[in-house]
Structure I
Amino acid sequence: MNYACLRSGSSMLGMVKAARSFSISARALSARAKADFVKITTPNGHTYEQPTGLFINNEFLKSQKGETITVEDPSTEQKIVEVQSGTKEDVEYAVECAEKAFNSSWSTGDPRNRARSLLKLADLVEERKELIASIESMDNGKTLALARGDVGIVINFLRSAAGYADKLDGRSINTGDGYVNYTIREPVGVCGQIIPWNFPLMMLSWKIAPALAAGNTVILKPASPTPLNALYFASLCKEAGIPAGVVNIIPGPGRGVGETLTTHPKIRKIAFTGSTGTGKGIAVKAAQSNLKKVTLELGGKSAHLVFNDANIEKTLPNLVNGIFLNAGQICSSGSRIYVQEGIYDKLLPAFRKYVEEKITVGSPFDENNFQGAINNKAQFETIMNYVGIGKSEGAKVLTGGEKVNDKGYFIRPTIFYDVEEDMRIVKEEVFGPVVTISKFKEIEDGVAMANDSEFGLGAGIQTENVSTALKVSKMLKAGIVWVNTYNDFDSSVPFGGCKQSGYGREMGIEAFEAYTSVKAVRIKLA
């Protein structure tokens with residue numbers, strides 16, 4: 001399809017022709033070969049059948065062009081399997097199937113039926129949680145313990161979202177006895193969703209669960225390095241009895257699959273998690289196409305403040321979870337640590353000792369390791385380049401900064417200290433196990449340094465003083481603030497950013513705002 005008419009804002013006739021061309025093309029694609037399932041054994045001994053096809057209309061299909069994606073185990077650099085790589089034409093077919101499913105009882109029927117489907121899906125994930133965690137570790141490189149935690153969050157969130165399905169109500173509005181006024185909260189339609197590789201399964205659930213609970217249908221693009229659990233999850237959707245066309249999973253390149261989701265005239269909502277630069281482009285294209293609803297969860301350079309009264313023993317594991325959890329590949333990572341001057345000289349050696357003694361790096365399937373592999377070679381090289389930049393800028397290395405092991409993408413946790421605030425390692429998102437430590441004097445100084453960023457996703461506070469916690473939480477410009485904890489998620493607590501970290505929220509009732517629209521009804525009484 002030619003998107004020029006959409007970008008230039010030309011006539012409605014052009015939109016209708018565009019939609020019709022999508023439909024005609026989609027029907028031509030509907031009879032295609034089924035894709036194979038491949039038997040895979042995870043490194044810890046779980047054997048299962050891995051779907052390799054595009055999941056469209058409850059079938060695993062071969063791509064229209066027959067292209068594939070090679071999936072690699074980042075801890076060994078060995079090929080796991082090849083999966084089908086979708087195209088614009090595949091998305092067109094999926095949109096037609098998703099639109100048909102949306103225009104059925106799925107969106108208009110008893111919402112408790114949708115809740116039952118999500119609850120059944122949660123049960124299936126729980127029944128196979130060890131297998132699913134193992135797939136996540138193999139595909140992503142994160143430790144098995146962390147992957148188990150991700151699966152637990154997924155199970156809880158699926159159930160939490162199911163609980164909202166029949167509670168997305170409108171309200172009555174009193175304007176006097178001459179009228180009856182009320183609002184209805186309705187699903188928006190077909191939703192496009194694009195997720196990153198750092199939390200493949202968790203991000204998938206954060207996108208799909210609220211969309212389905214509200215009565216929408218979805219087409220989701222997983223990141224190319226990590227499609228395995230998304231496709232396995234798709235098979236569970238079918239097993240849970242979710243109707244054909246409601247959930248569609250299409251791995252593939254951003255320029256083909258991602259751009260088509262963003263610009264398609266029949267997709268009414270796009271949700272994206274990823275880099276700020278890509279997110280900006282998606283927002284523009286979504287507006288130029290058909291003014292889709294957009295939610296963006298983007299980059300971060302989050303600050304973690306440690307005050308003089310902090311308990312060092314309790315603080316150290318929180319600092320570690322803030323930056324070295326998932327090898328620092330978390331958009332909300334506390335990658336800038338600010339320590340009040342009264343505790344600075346005590347914290348530095350204690351932090352170094354804790355990291356060097358406690359944070360073991362290696363195979364994700366070794367239960368003794370805290371940190372696994374970087375997800376892919378390109379990101380590994382990016383992180384190591386930033387380590388070199390930090391050294392060249394004159395930052396002091398407290399510990400780390402080296403590659404670990406001959407095979408696999410492993411990096412030792414890296415701490416820079418005595419940094420200058422204009423250094424690139426302080427200003428730019430590294431997205432790896434690299435943290436900077438700076439000193440501040442008064443509360444206002446620390447907050448000013450923390451807020452001196454174009455990002456505003458997460459922030460952390462370590463203090464034993466409740467007044468300090470409440471005051472600083474209010475002053476920090478961030479979408480979520482953790483106090484005496486960090487990267488601590490719950491399915492009922494919303495997550496998202498401000499400034500160039502995006503807009504919209506995942507989890508909690510706030511997530512449903514993006515997947516519903518409000519219709520007002522005003523009746524004049526006789």
Structure II
Amino acid sequence: MGFFKKIFRSHPRSQNHPGTEGHEEVQMVSPSVSDNLAYIRKSLFHTQDLKTRELSYHGRDGVLVYLNTMTAFEKIQDGILKPMSLSEGEKPLEEVLTSPQVETEEELDPAIEQLIHGHIILFFEGLKECYVAQAHAVYRRAVAEPDHEKVLRGSHEGFVENLLVNLHLVRKRIDNQQLMVRYLTVGKKNKAKLALVYMHDLASSEIVEEVERRLQFIRADSILSSGYVQEYLEGSSYSPFPQMLNTERPDRVIGNLMEGRVAILMEGTPTALIVPITFTAFYQSIDDYNMRPFIGSFFRLIRFISFFLAIFLPSFYISIVSFHYEVIPSELVFPMKSSVEIVPFPPILEALLLELTVELIREGGIRLPAPIGQTIGIVGGLVIGESAVRAGLVSNTMVIVVALTAIASFVVPSNEMGASVRILRFPMMALASLFGFLGMMFGALLLLIHLTRLESFGTPFFAPAIPLRLKDMKDMIVRLPLWKLNERPADAKPQQWNKERHSRGWKRDDPQEN
């Protein structure tokens with residue numbers, strides 16, 4: 001491992017120039033408006049979307065500075081210019097402006113940062129301070145259900161790219177003063193705004209502090225999406241399994257918050273990250289809790305079966321055809337033999353050909369517009385599969401195996417976990433082609449060892465199976481009735497364990513026990 005660490009260790013190509021980092025001289029607001037404008041233009045490298053407007057307020061000349069790409073002219077007109085023109089008497093400007101946020105600033109650099117975020121700056125001759133007011137433009141899409149996390153029953157709201165809207169969707173569903181929102185900023189050049197959301201009386205203070213500590217260690221120049229944050233925070237970046245649950249559903253975030261977990265939301269992306277998380281959470285769906293326990297448990301059990309089918313079904317078929325003919329039932333020996341013997345390739349190449357074809361069709365369907373993508377997926381799969389069988393390149397049985405494998409990999413509610421499962425079947429196929437069932441068992445053992453060693457912010461990834469906690473098994477592979485799930489799972493390390501008490505007290509004879 002030391003050899004690979006030396007290879008992948010990052011080395012600086014060049015040293016920073018002296019004086020580029022560290023303490024810089026603080027630039028104060030000058031009484032001269034022209035000096036302030038010159039400094040702002042120089043700091044923004046004379047960008048052409050920087051606009052100014054001269055004005056006066058009770059005989060004092062001033063200048064309004066703003067970026068027309070980040071501000072809304074209606075807000076400038078209604079909240080700044082119109083109130084100043086209608087003002088009577090020598091009222092302080094903070095009382096005149098109707099903008100939601102008006103501050104005074106004595107330093108120019110913080111004011112410039114606010115300018116970049118969509119605020120306006122007001123300078124007046126002779127004043128050693130400036131006024132910063134909110135006037136940012138807001139362009140947002142409608143709140144709609146996420147395309148890849150649809151449910152049959154329940155809320156159809158989804159996160160959008162606006163952080164305040166996403167926080168609103170969470171807070172309006174959690175009517176509790178214990179809900180905490182903490183803002184953080186990451187990125188040195190392109191600063192991204194994050195929100196740490198958790199229940200103050202439920203979430204573990206250790207996990208909250210650990211999440212915040214890892215976020216503060218991000219030294220990247222730019223963080224463009226929550227995927228960047230996930231890679232910087234995960235403890236095992238080279239693991240095929242995600243250690244943070246990403247979702248675009250507010251109700252899923254709320255459910256995890258009420259169990260004591262922590263959510264990370266980011267400005268500019270509709271995806272929320274949830275920590276700590278376990279393996280079983282990726283196979284749970286909102287529909288499981290909106291259906292009756294037996295129905296929800298049945299569909300959840302199908303998802304767990306799909307995990308094994310998606311990883312081991314192609315390798316199982318390759319092992320049978322290549323090494324273990326004796327396990328094939330006698331009724332299937334001749335049909336399988338007649339379909340396999342005309343194929344000129346070994347089973348591993350046959351499987352790789354079909355699996356890569358399925359991945360190509362899937363990627364092509366994603367990149368194309370929705371109606372065309374669906375057509376390409378269905379027609380392309382049928383035409384290519386039928387033509388490959390007629391040409392003798394693949395067998396009928398292999399087409400069925402690959403089709404079942406593809407369907408099983410798409411059953412996972414989490415798109416990221418589904419991608420991990422699709423990747424894992426390729427090394428399993430290679431082991432099966434070399435060693436048969438022995439190779440499959442060796443690969444399964446390595447996978448189990450990796451899952452048991454993996455952690456998500458100190459929480460065992462395979463909990464509650466390893467380490468075993470029987471109370472948390474009520475909502476693992478199957479789901480018991482909701483009134484039986486009266487304790488929060490231990491993997492979240494909540495401050496309060498009990499969720500409810502005597503929710504079905506109406507069945508008791510003594511109402512005082514409720």
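Quick check on the output: 0.55 is FRET efficiency 1/(1 + (r/R0)^6) of positions 204 and 388 (r between Cβ atoms, R0 = 35 Å, to 0.05), derived from one of I, II. Which one produced it? That value comes from structure I. One of I, II was used to compute volume of the Cα convex hull per residue in Å³, for residues 124-267 alone, and the answer was 131. Which one was it? Structure of origin is I. When relative contact order in percent (Cα under 8 Å, 6 or more apart) is calculated for each of I, II, the greatest value falls to I.
One of I, II was used to calculate mean count of other Cβ atoms within 10 Å over residues 108-115, giving 15.4; which? Checking each candidate, the match is I.
Of structures I, II, the largest value of mean count of other Cβ atoms within 10 Å over residues 300-307 belongs to I.
Assign the value 29.8, 101, calculated as Rg and Dmax of the Cα atoms in Å, to the correct structure from I, II. The read-out comes from structure II.
Can you spot which of I, II the value 37, 16, 15 was calculated from, given it is semi-axes √(5λ) of the Cα gyration tensor in Å, for residues 68-187 alone?
Going label by label, the one that fits is II.
Looking across I, II, the calculation of FRET efficiency 1/(1 + (r/R0)^6) of positions 148 and 420 (r between Cβ atoms, R0 = 25 Å, to 0.05) that yields 0.05 traces back to I. If distance in nm of label points 7 Å out along Cα→Cβ at positions 60 and 316 computes to 8.0, which of I, II did it come from? Going through each structure in turn, the value belongs to II.
Read-outs throughout are calculated quantities, based only on the coordinates presented, and are distinct from any laboratory measurement. Only a predicted model underlies this, so the values are computations on that prediction, with no experimental measurement involved. Cβ atoms are built from the backbone, for glycine too; each structure is taken alone.
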